[in-house]
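Values in this text are rule-based calculations from the coordinates and carry no lab data. Please read these numbers as outputs of a predicted model, since none were measured by experiment. Cβ atoms are built from the backbone, for glycine too; each structure is taken alone.
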Structure P
Amino acid sequence: MVVFCGIDWAEHHHDVAIVDTAGQVVAKRRISDDIGGFTQLTELLCARAERPADVQVALETDRGLLVAALRAAGYRVFAINPKAVDRYRDRYAVSGGKSDAADALVLANLLRTDAARHRELANDSAQVGAIAVLARAHQDAVRVRLRDTGRLRSLLREFFPAALTAFPNLATKTALTVLAAAPTPVAAGALTPEQIRHLLRAAGRVGVRASEVERLHQAFTAEQLRQPAAVEQAMGVAVQAIVTTLTATQTAIADLEAALATRFDNHPDAEILRSLPGLGVVLGGRVLGEFGDDPTRFLDAASRRRYAGTAPVTRASGKSRVVLLRRARNQRLADACRWWAFNAIQHSPGAMAYYRRRRAAGDTHEAALRRLGSKLVGQLHHCLEHREPYREDIAWPTSLPTAA
């Protein structure tokens, strides 16, 4: 017998509801978030279905130990968007009432009535799962670096603007090494040219030019407005704290990129992805990790574009028709596709020509990049479907019309 299981997921416990094909509730239970709770869940399901394949499970998440255990046991798992669950909840109670047990029942009935409208979790390999973990961790680390660099810049502007003159890019090893040794105007102004040269060499600089040393020395010794001494010293301590964090983040980014490169290069799809303009280890890993490698996941290029968020949304009613940016999308993948398109115009004449045509047609920079990203996603789908590398002459025929 086919049964439908809804699980309202939480941190410490999960509410479970199981219904049959007629919509009758055959079991309800609250289970703990551990192996004991999972054993209870499997016992409930085994008592009502002959095979794991006869059980469809709906949750509002696509990751975690519970999801991994359900998939390993052979159950069909569906990750339902919380916004969709909210809309389905109104079918059962318009009062706005909500409970975990009721949400589990909503999830179960959602699959019973509309399973065809929702996507079962893709059967991706463990290899691409590892790539996704590393690519996301790398992306998060880059965002942390950007945030902390902004914090450091804001702090230096308040008491040490000479450091901003000396180092336009505060995330470089040179800037972090010097600021760690001299985090205040007093400490920096006391540095001799020879000490500055030594710090630059400690940062890995080879063949340090005398003009560079002189430029930094002049920047540090130039007169500037000052905070009170006690405040300046406290701000210097704060600078050292941020510099320490940034240095650790830089190391983490390098380690993650090395691990990502190893995993990505060993994947069967890596050669195809690397053949596309603008895709290297980092962006290629992000794109592969988010799309996955299940060949049945995307039936056509259009579905892949919708998932990436490069396909627009059309709203039409009566005489009104408007085309909007797609907001419901994989945000990590959308960000990767944006940077992919940006890189592609620097490596592909066809991509650059298309981008220029879109700008000439009135598109903004970001709109032109989205259109280009949509083209690139379609080209990627073609290459993966036919197991062939990218070819510039096929991807961008010279007869491509302006409005394409």
Structure Q
Amino acid sequence: MVIESLPNKMLDGLVVIDLTRYIAGPYCTMLMADAGATVVKVEPSNGEDTRHLEPFLDTPGGEQISAYFLRMNRAKRSVALDLKHPRGLVVLERLIASADVLIENFRPGVMERLGLGAARVSELNPRVVYCSISGFGHSASPNRDRPAYNVVAEYEAGISVPKGPESIPGAVGPPVGDMFPSLHALSGILMALYRRNTTGHGERVDVAMYDSMLSLNELKISYAELYGKQWDPAAHPFYCPYGVFPVSDGFVCIDVTTDRQWKGYCEAIGQPDLYLLDGLSTGPERVARYEEVIREPLEKWFAGVSRDEAVEAMIARGVPAAVIRHPGEVLGSAQTAARGMRIRVDSGDGASVDTAGNPIKIGTSLDLTQVSAPRVGADTRWVAREIARLDDEQVDDLIKEGILTSSEGTK
């Protein structure tokens, strides 16, 4: 179905019914909304769960808005719909019948209990692409019915970092167990839409957070399979020098992989003769002799330079290097500005949060600097009329009965 053409947007006219919450799902649909898709966020009258999660922003009117929600729901439309009421499910079925994509991240079985399993959805709309994101997938498996957040999928797939003096396994930090499956969901949805051009039919896309984490952790898993031991996070087994090193005002990282980079590194630290020594021509050889030959001149040189000086010296000689930045530094950096990666998301009520923009660059179609996230039910009337194809009398009746909830104003 065609909805409001937006010039230069890649997904103009695509209608997405979004039943997802938290991050695994909302991040996927947010990227689609950035690209011009009409993303209809279906939520209860009090809003989806993340509207009630910290951190909160204060509005001039005294209301508190969740920055968590703003970060993951820009450029979407909100319809507040009671899915516990039979008439609410009828409205959802009408939305699905007009959609190109349906995406949900409930635990397996929830959609079936709502009467919206794959067979019913296909009956309502044979062309719809039906995407499910769950902890362990919808096919039969030992963990299929377990609840899961990002850390569950990460730890089960062997993704952790040692924390503290006892090296207790800890979370990596960014919620990769949510974000990475969202990207796989986006890929799967676009593949299915492309295939629909040929077949005329939608597909079921089944993304497990656990599967995505196995894919992300491929390097360490393969290493364990090949060598029968765990990857040492303190040092790379094949590349040297490699890793994070202290400098006079912070930390930098370097990654010396090739012979040319090894030569450049030796020149950068003022030790060109180091390159000429026997037994250091390959990464594994340098790993084996790191403590004997490499560590002392490395630490001495890094201790005498700033992080910018160290990185500039390495880069000038073709050695990959970077400053280890604090998260609070990155949005204000020249690189972030040059790539258009800082975006302001506002609530429509005077609150806003600056966050990372869309990393996909296709011409100027995804250039965004400021965009809004919807209030609960801000678009209920518009969605009910334009997508569910209900008339004003039907919409008014559903609102009167509390099955639909509409807030003031529309996008």
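Observations, loosely collected:
- Origin of the derived value 13 (relative contact order in percent (Cα under 8 Å, 6 or more apart); candidates P, Q): P
- Which entry (P, Q) yields the derived value -18500 for helix-only ellipticity at 222 nm (-39500 (n - 2.57) for each DSSP H run of 4 or more, over all residues; to 500): P
- Highest-scoring label, criterion being mean count of other Cβ atoms within 10 Å over residues 51-58, among P, Q: P
- Identity of the structure behind 2.4 (criterion: distance in nm of label points 7 Å out along Cα→Cβ at positions 75 and 395, calculated), options P, Q: Q
- Which entry (P, Q) yields the derived value 16.8 for Kirkwood radius over Cα pairs in Å, for residues 243-370 alone: P
- At a computed 3.1 (distance in nm of label points 7 Å out along Cα→Cβ at positions 35 and 315), which of P, Q: Q
- Structures compared: P, Q; top value of Kirkwood radius over Cα pairs in Å, i.e. the largest, recorded for P.
- Source structure of the calculated read-out (mean count of other Cβ atoms within 10 Å over residues 123-130, 18.8) within P, Q: Q.
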